[in-house]
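Following are the structures in question.
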Structure 1
Amino acid sequence: MKFYTVYKEDRPVRLSEATREFAARSLSGVYGKEASSEHMAFEMSEVPDFDPNASNYEQYGFCLKYVAQNAPIRICDEELVSGAATMGAAIKNVLPVTWHGESMFRASSHVTLDFQTVVRKGVGYIEAKIDERLTDPSLTQGQLEVLRSFKDCMEAFHIWHRRYLDALKDTRPDIYQTLLHVPFEPARTFRQGVQSIWFTFAFTRLMGEWPGIGRIDEMLGSLLRQDLADGTITIDQAREILASMFIKGCEWIGGEDIFCGSGDGQYYQNLILAGVDAQGNEVVNEVSYLVLDIIEELGIADYPVTVRLNRATPDKFLRRVAQTMRHGGGALAVYNEELVIKAFCDYGYSLQEARSFANDGCWEVQIPGKTYFMYYPFDALQVLLNMTLKLNTDTPAHFDSYEELYAAFRADLEKRLQDIHADIDNSRFKRLEDGSVEWVDTHPSAVTSVFIQGCIEKAATYFSGGPIYNVVSPHIGGAPDTANSLFAIDKLVFKDKKVSFDELMHLLKTDWKDNEQLRQYALNSYTYYGNDNDEADAYMTRLLGDFADIVDTFGGKCPLIHTSGVSTFGRQVEWIPFRSAVPFGRKKGAILSANTSPSPGTDTAGATSIIKSYCKADLRRLACGAALDIKLLPSAIIGEDGINALCSLMRGFVELGGFFMQPDVVDTKILVRAQEHPEEYSTLSVRVSGWNARFVTLSKDWQKYIIDRNGQSV
């Protein structure tokens, strides 16, 4: 059997035929379809013991235990680790229970849980902390209720664990012996470590949570190294075990379609590889290479993997990253960890803490197992077009100079961010008479809270200030389009005097219909952001700097860390109806820039120039992250020269001071063919925006966006 690749050579074969067949079946969507069609949710109005008059926390605890006791158990013949999230409603990011057909409890996402403690100390350690905390006589009634819900979660976990032990004892004694010890005890072998991570992860998914996993090679590397030294495992056996976890991570493929055309695979189950540990030592180990082996062979993109790079990243490892990347699918992205660590230190994190960073299950960075995170996206292009230029009114604005225009835009940008901050403040806190603030307890969240440090100690949930770090990040979208628009206005009106300001506003309101010649001039005569042109890039640099300045003013105004970030996460598709034509020549309805990447069609100078333009901004100030998408043609990465080119691209990204880069190797002709014959390309994966999706699961608009975006591949 073959797994799809855009590269001219087939993917390598290292795994057993049974494991490869298991992968093919899981990737076909059989398990996700089963969950969505047969086991969606439990209707609690039909459960005699459920008390609708109990408190919210009591109902939540009852439901956790009910799901754990009654969810179907799935054990596949080929699996080497066990545990499965078999309830379809969990794919919707909710606890799979309903009350008269309506979901009862939403779950969390954009969070990476404390799997390191699970592996090294065991869930029993967490359970003991809850018990000890409950002995504190000073606890309020509210705190007691929170901690009791944490106990309910642990009881549910034990119920589910016992059910799997009972099911495995006679059928799969090898897995049974492993699961006897983990995840409640510390993992002592590599297989126990993998099982511990997977079983805990699968339990949280069963309950509707979408967590990231984090630094898998750091968590498992020492266990594998010891097993190899003892001769209790071979590297091939270790690969089979880890591959089983990757395959089981595809169990939601083909399930409930909840992403409105933006593709499947958006469950935030990201992994991090490489980089330094808290003491500054390089993490790269045998597990790092095994992860690359598995992705390269099976093409599984459902665990988007991000590699932490630095100037000292081993050449051997970087080459393996490049070799894996060239098969396409967008399964690998890269951080420049040196810049990220500096950005975290700037925000007050200790150096050791900053070095431990992972992401939130997408690509925004956070300290794993310790952080509540929420981002608030907005469209800066709408701020310019509608708030500043007033193109959505009968009377557009008028400005006599570029600086007057920019001052008005900056004021509107600040107003938009103030509104976001007010929304955050009002939804998360209540103001007390003495001027202090108190967290609003929004809803139970024990399944996430017990695996986030700080929640047990504070007897507070993930959503009510429990974590050690509570972070919120306004994310600017459409920044390259906004910068290009400002640049085009300055050039067309004030510098080159090709058109008056009022006439340009008329053209934008009428979708350029009265002056196609000027539209073509604006589109083709200027060099925009993304081509290493200092004049054009200065508009982007100024915009991002002012955005970061404004966000920084919110620090200290509430118990949240405010960090700025740049993203669209594909919203440029849904923003289309709210945007007019733009000054740099694109008509209304065009799908414009993604994240910090150039507006489609405006970059003509190649990948290196894109990176140089991007790195001119002070990305260190965008501490949540700024994503750059780089699309590469298969012909550009062939053979030894292609590997060297990819390695140089990544080294250059680090050297120039990039933050986060999503390279993808895509053949546009194949995408067009997949549109026409989707049945032939069911496993073709593409990087979308912080996640990967099977191309055929995208809507026509999204497919068009991916094709148009890749038409500018370099």
Structure 2
Amino acid sequence: MRARFIVLLAVALFATATTRDLFNDWVNATRLPPLVVDTSVEVVDREGALLRAFTVAEGRWRLDPGAVDPLFIDMLLAYEDRRFFTHPGVDPRALIRAALQSLRNGHVTSGASTITMQIARLLEDSGTGKWAGKIRQIRLALALERHLSKDEILALYLRIAPYGGNLEGIRAASLSWFGKEPRHLTAAEAALLVAIPQSPEARRPDFFPDAAYDARSRVLARMEQAGLLSAEMVVAAETEPVPAARLPFPDHAALLADRLRRADPLDRRIATTIDGPLQASLEKLAQDAAIRAGDKLSIAIVVADHRSGEILASVGTADWGDDGRKGFVDMTQALRSPGSTLKPFVYGLAFDQGLINPETLIDDRPVAFGTYAPQNFDKAFRGTLPVREALQQSLNIPVVSLTDALGPANLLLALRRTGADVQVPGGQAGLAVALGGLGISLQDLVQSYAALARMGRPVRLSVHPGAAEELPQRLFAPEAAWHVADILAHLPPPPGAAPGRLAYKTGTSYGHRDALAVGFDGGHVAGVWMGRADGTPVPGAFGGDLAAPVLFELFGRLKPNHDPLPPPPPATLILPNARLPQPLQHFRPRGAVFADTTPDAPKVAFPPDGAEVEAPGGMLTVRVRDGVAPFLWMVNGTPTAFGQTGRETPLTLGGQGFYRLSVIDAEGRSAAVNVTVR
């Protein structure tokens, strides 16, 4: 008997071992689906808060779960899989119970799936109503447990559990249904998020609120039975309404986020230096300002801490979903004319080279540099005035005179020393660059002003943490930078704005296509652009009227009190005009020819300066008054009509476009106008 028992025991052990080995081989031979699921690219602010996320394939929202409220985890395990941390992927007790129920009912019923089995079903998108499908889930669940830790399996569930529509994972669901991160959930919120994945479409709160409410109640009741929630907590949770609609995902700094994603498509979490609350506030400010300004107008804003070089806000458009305003165009990056906002750099260079002082007298009267005769915006002349006032009044003639003395190429070199990318039409810098005759982006313009704010020390602004860097070459000496800042700080602010907060400058490009305002205090620098993204003129648009109020409102939202500008450096020359060295008392342009303004000097009677005219067949009849005949007429600097004794002369023009018409009388006195031929 004993020998027979030993033989039977050996056979049983062999059979058990063989069965075990066959079972293990069966599980180990399981083909696993991809276990790394794609998650949404996230762009986050300086505190890690979500600015914008992007959907994955088929437009699904599937975010990395991040931190999840422990209450939700406890409720999920208590409701779905109490023995999650002890079973091998399949819960034998639950499986036996479900099998007995299935035999009685004649088909597979729910209730036996562990969290691991649910993941197996979701990864393969397999059904649960057939034995073959259930057996495949069991096999895959067992295999998953051999390849992943329990924490990894739970993290996978938190990432891919379905929550209705295109929502997958706890975080996408929490943001969409409650507008909050899942790190802090109420008992009612946690219960609803436990209930929805069991039947994600039938329990969608926005479509089937009663079903969602009932499912949540069942979870809450089970949690009371399990001792996770008290009766009072359940009663309080039952009073919370289920959400009536999905909430939109955060979409702040949308154009910036899109640009950063394109620059590094493999990065799933893109950190930035953006201040999230400030960004949201300025997006609302931009939208309101654009609506007030008129249809099709857009706006762009860049704000940076010039001490660190970190960009704190980047608003590329009034509304990135508004096609009428070309909301898809990031106007912080577009090359546009800066108008008069470059004038402070001309004065800074002139201060640096010892050509002028803020109290130096400079002439504002008709002047020609070869064939180029600049005019002020209002066509008026102020005579002789201090440099300080010339900059504050943004006069054109004095700044062109200074640019001629400096050389326009030096202005471009100075801007490029700030790290700005400036583009000049035709590649050749002329005197008009001082008046905005070049292309520069708003972000680069703000970066150039950061160098002014930093007393001439350029810094490369960046939206990437730790990427801002101080550039090696100075813009100009600190004394020159301080003079510029001091002059700009004494500009009158827009109506209703506090004086003395900002050193700022406005600009309006040719044809009213761009309205700008850029300013800084002791800590921050910002720029505002307004206009139409397609470059269409906006009649009557001025930087001082449109952009400057937004700039001051921006700084008011940025901080309650301004950071004072630095004091003058020790070597700063602060003297009245009479005590300045003789060469600094009065600046005279080199090589300029001043127009004769005597009463009988020639004047172009027709066409008026700045006029739009028609020239049938390319012919335009011009008229001159005063002056002494004979007259010489020139078109764009080329002599066209000689020895004209009459006051009217037909001129041959080349067709549509811009023309400068000049007349010189017998005594060498001249006059000129600029016209546009339609």
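Any read-out appearing in this document is the output of simple, stated calculations on the displayed coordinates, not a laboratory observation. Predicted model only: the values in this text are computed from it and were never measured. Cβ atoms are built from the backbone, for glycine too; each structure is taken alone.
Descriptive notes on the structure:
- For the structures shown (1, 2), FRET efficiency 1/(1 + (r/R0)^6) of positions 165 and 669 (r between Cβ atoms, R0 = 41 Å, to 0.05) is largest in 1.
- With relative contact order in percent (Cα under 8 Å, 6 or more apart) derived as 10, matching label from 1, 2: 2
- Entry that produces 180 once volume of the Cα convex hull per residue in Å³, for residues 445-540 alone is calculated, selected from 1, 2: 1
- Test item: distance in nm of label points 7 Å out along Cα→Cβ at positions 437 and 549 calculated as 3.4, pick one of 1, 2: 2
- When FRET efficiency 1/(1 + (r/R0)^6) of positions 533 and 661 (r between Cβ atoms, R0 = 30 Å, to 0.05) is computed for each of 1, 2, the one that comes out at 0.30 is 2.
- Origin of the value 2.3, where distance in nm of label points 7 Å out along Cα→Cβ at positions 93 and 381 was derived from one of 1, 2: 1
- Taking Rg/Rh (Cα atoms, Kirkwood Rh) as the measure, the highest value among 1, 2 is held by 2.
- helix-only ellipticity at 222 nm (-39500 (n - 2.57) for each DSSP H run of 4 or more, over all residues; to 500) derived as -13000 - corresponding label from 1, 2: 1
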